[in-house]
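Scrolling down, you'll hit the structures one after another.
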Structure I
Amino acid sequence: MDKKRTVVLLLLALFVLGVLAACAGPTPQVVEKEKIVEKQVVVTATPAPVTAGENIGKVFILGAFRGEEETAFNQVIAAFEEQNPDIDVIYSGTAEFETLITVRVEAGDPPDIAAFPQPGAVAKLAREGQLVPLWDDAIAVYDANYQPGWKDLASVDGVPYGMFHRVNAKGWIWYNKPAFESAGYKVPTTWDELMALTEEMKGSGIAPWCEGIASGAATGWKITDWVENVMLRVHPVDVYDKWVAHEIKFNSPEVKKAWGIVADILTDPDAVYGGTQTIALTDFKEPPKWLFEDPPKCWLHMQGSFVTNFFPADVQADLDNQVGVFMMPPIDESLPFTLEVGGDQYVVFKGKDRPEVRKFIEFLGTPDSVKPWAEQGGSLFPHVNQDLNWYPTKLERTMAEAMTKAAAARFDGSDMMASELNLAFWKGATDWISGNRTLDEALADIDASMQ
């Protein structure tokens with residue numbers, strides 16, 4: 001065989017092998033995915049499919065809370081497992097919850113249960129058909145242990161999906177208890193009484209209110225809390241819902257009415273420590289400390305239940321004796337008491353509603369699930385049949401009692417708005433309180449963000 005023929009045959013053989021390799025497709029490889037843990041990205045091989053029955057008796061939960069909160073939640077799990085020794089519940093907390101839950105859902109590998117702090121994410125997954133609606137026994141637990149507003153809040157398009165457990169509320173008004181009582185002031189129970197108290201305090205030489213809204217890129221959210229809480233006290237919840245959806249505009253009479261009531265306090269230079277011009281420049285964590293200076297710089301401060309973290313250390317160590325609190329009083333007293341809240345919703349993913357998973361969801365709706373966490377302090381629960389004595393401080397008992405009496409609840413409005421509207425709300429509120437825009441101009445700017 002001559003050299004030329006040999007070369008031709010070799011080339012032909014290589015060509016045939018190449019075609020066969022192409023037809024056969026790529027060599028099988030292990031598919032990899034990203035698993036987000038804390039702030040590190042770890043690449044792991046995709047686990048082999050779980051065989052039928054492998055997870056029977058186990059419940060896997062993914063959530064965002066860690067540290068002391070995770071420790072407290074594990075006490076809740078221990079209480080459940082004591083009642084159900086044949087079930088093993090495993091909780092995993094991660095700072096990258098939003099990313100990881102998205103990755104796992106898209107990969108077809110969701111946990112049994114996820115604890116969502118974001119209501120918008122629950123609504124999105126429910127509408128995509130990724131979640132299991134609550135079943136009859138779970139709904140019965142809701143009806144027995146919560147005010148009706150909580151089940152409504154956990155519903156998407158009228159269908160309940162989430163079971164609320166730990167929650168928080170906004171609209172609390174805080175004060176220096178010894179100084180307040182020494183001055184002879186009384187806790188107001190109506191808006192008129194609150195405004196009368198504000199006028200009385202002006203004559204004390206100490207400003208009635210202290211306020212600061214600076215929060216970096218999020219500056220302005222503090223005023224949105226004021227507006228949202230007043231909206232819930234002057235309008236029915238359906239008006240609030242339409243406003244959040246921007247079906248009612250910011251420059252509408254409804255919103256202007258609420259904002260005007262807020263302005264009665266925040267734009268009165270004699271009502272706010274340092275005057276209105278300091279509000280946008282003051283970090284929101286500073287005013288809570290001013291309540292406890294000697295003498296106080298101000299008498300009252302409106303903030304959510306997390307504000308105790310910003311009190312001086314000696315005050316935090318003696319909350320019951322040093323701190324007083326009451327809920328922002330009603331304005332239109334014909335309306336039901338409605339709380340502005342946040343909290344964790346526990347939802348079940350499609351195909352994961354095994355009997356043991358259902359049992360745990362139902363357990364979260366009972367007072368038995370409240371006791372282990374409430375006893376640790378620092379968290380509140382809306383269950384109407386809980387024993388308030390489980391909370392270690394009188395302050396927590398006062399707040400928990402108020403939460404159990406709320407006829408309705410709504411999420412933070414700005415958090416529920418479209419992102420561009422939320423950002424415009426923050427900016428418009430800041431421009432208004434800074435004096436850079438009139439109220440009408442600021443409201444028009446906010447509405448323009450949705451055009």
Structure II
Amino acid sequence: MQKDKIFKTILLFCIPLLVLSCSKTAGDDSPGQDANLALALITRSENGDLAITGEDRFTSLAVYIFNNDNGDLEFSELITDFTPESSASLYTKSVRVTQDKKAVYAIANYAGQSFTAAGQPVTITEQTPRSVLDALQVASATFAGNDIVMVGKKVVEMTSTAVNASIEMERLVGRLDLHVYKAAELTDDAVELVSIIFCNQVTKSNVQYQSNAMPAGDIRQTETHTPSAATLLEVVPDNTDYASRTPSDAETSFYSYQNISGATDPSGAAPDDSSTPYLLVNVKVNGAPVTYRGDLKNLAGLYDLERNKVYRIKTVVGEPQGILYLRIEVMKWDTELSEITYDNRAFTFSGTDNGANRGEVSMSDPATFSFNLTAPAGAVWAANLTNGLDFKLLSEGDYVSQGITRVTPFYIRIVPSKTFSAGADRQSRFYITVDGQKATINPNGAGGPFDDGRKYPGTETEILIKQIQ
């Protein structure tokens with residue numbers, strides 16, 4: 001066996017595979033705010049098992065709604081307490097706004113982070129200007145799964161007086177899960193893992209949604225994992241056994257802000273020791289130290305590490321004179337809306353008070369409904385009103401207007417926006433959409449007292465809501 005450290009060539013395979021807050025809008029609506037915007041910020045925490053150690057949670061949240069045309073800030077909110085829990089995986093809010101086009105910005109887990117814009121320190125406040133948000137950068141010397149900065153942005157067309165907008169939050173880091181084994185030809189050899197070094201880990205990122213721009217300056221470092229106890233590597237498992245391994249089975253996980261090389265043609269791409277991401281795996285084979293190197297690629301074959309992706313890496317140590325095999329699966333942290341199959345929607349729906357069951361609401365008697373979407377995993381639903389001027393969906397306490405697939409139900413509460421007037425006939429249609437399609441929440445033949453045996457006034461997909469005294 002060779003006793004000196006050896007740098008080896010790599011064979012690389014890429015395989016596709018009650019909230020406490022500060023709010024700008026406390027008090028009465030400002031003049032001209034005659035529309036309702038229902039927001040949902042989602043981490044997709046209910047989908048799959050890729051998220052670990054709080055990666056799918058909000059511990060702090062900054063939300064801004066700007067008038068997209070004139071830049072006016074119409075709403076902002078900073079949340080640092082998700083009582084009774086320490087964090088949340090979903091944020092919903094129903095906000096009164098003007099009927100102009102909106103630009104929504106959101107930054108999750110901002111508390112305690114180091115932000116700059118144009119080289120100057122920035123403190124996130126309710127009044128942070130849009131121009132600063134567009135230039136924001138964040139720096140982190142260390143990373144933790146329960147403190148990952150996320151960003152969201154969406155331009156919303158206010159096509160009616162009541163509009164829903166769902167925003168999928170984007171994690172600014174990528175995660176590397178290292179599953180380390182020895183090759184079958186080393187079955188009878190003692191292969192001890194000494195350390196794994198992640199080179200060119202990026203410590204600074206722009207805070208713009210879906211942006212590949214890289215900050216300038218000295219933004220790279222190395223991070224080393226050393227086993228807490230002597231670790232002898234197992235023989236690489238077969239594909240079936242390996243497929244059952246979960247993130248918690250990994251030897252270690254590294255985080256990094258995105259590392260984009262700028263190359264666009266895989267055929268001409270090449271690793272760069274000073275910038276592109278790579279791994280050094282240090283082992284002892286029968287006591288002899290050996291170092292192997294492995295360069296990371298994305299699915300396009302570029303030496304890039306992308307944000308909001310999980311790199312599941314099967315790392316196989318070969319003969320000391322051989323090679324290090326890296327089998328890399330690049331996966332999205334959570335399934336996107338466009339990838340969810342909605343053929344088998346499963347939900348329960350019911351009214352929980354007299355206002356809901358009659359379709360009549362007053363200032364003292366709201367309409368409250370229970371809705372629980374249990375399939376498909378990762379799907380988003382939204383409650384809607386056709387009249388957002390005279391009625392509103394509450395987004396406070398236990399009540400939400402949007403949600404994600406989960407085991408326990410959500411509660412939807414409808415209240416009047418204005419005091420009762422005997423001369424005003426105020427009505428609205430209430431309905432729920434899943435992937436933009438109306439759900440049958442009021443089916444015929446349900447044994448109810450309304451037309452065609454429906455439980456509530458209205459149609460199969462809509463419930464008629466009236467204001468009474």
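If distance in nm of label points 7 Å out along Cα→Cβ at positions 113 and 409 is calculated from each of I, II, which structure is the one that comes out at 3.6?
Attributed to the structure labelled II.
From I, II, which structure was Cα extents along the principal axes in Å, for residues 129-392 alone = 80, 43, 36 calculated on?
Details: I: 63, 45, 38; II: 80, 43, 36.
Value 80, 43, 36 for Cα extents along the principal axes in Å, for residues 129-392 alone corresponds to II out of I, II.
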The value 27.6, 117 for Rg and Dmax of the Cα atoms in Å, derived from one of I, II, belongs to structure I
Between I, II, which one scores greatest on FRET efficiency 1/(1 + (r/R0)^6) of positions 73 and 329 (r between Cβ atoms, R0 = 30 Å, to 0.05)? I
When FRET efficiency 1/(1 + (r/R0)^6) of positions 121 and 273 (r between Cβ atoms, R0 = 35 Å, to 0.05) is calculated for structures I, II, the one with the largest value is II
2.2 is what came out when distance in nm of label points 7 Å out along Cα→Cβ at positions 289 and 377 was calculated for one structure; which of I, II is it? I
Please state which of the structures I, II yields -12500 when helix-only ellipticity at 222 nm (-39500 (n - 2.57) for each DSSP H run of 4 or more, over all residues; to 500) is computed from it. I
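Here, each number is a calculation from the coordinates, and none is a lab measurement. Everything numeric in this text was worked out from a predicted model, so none of it was measured. Cβ atoms are built from the backbone, for glycine too; each structure is taken alone.
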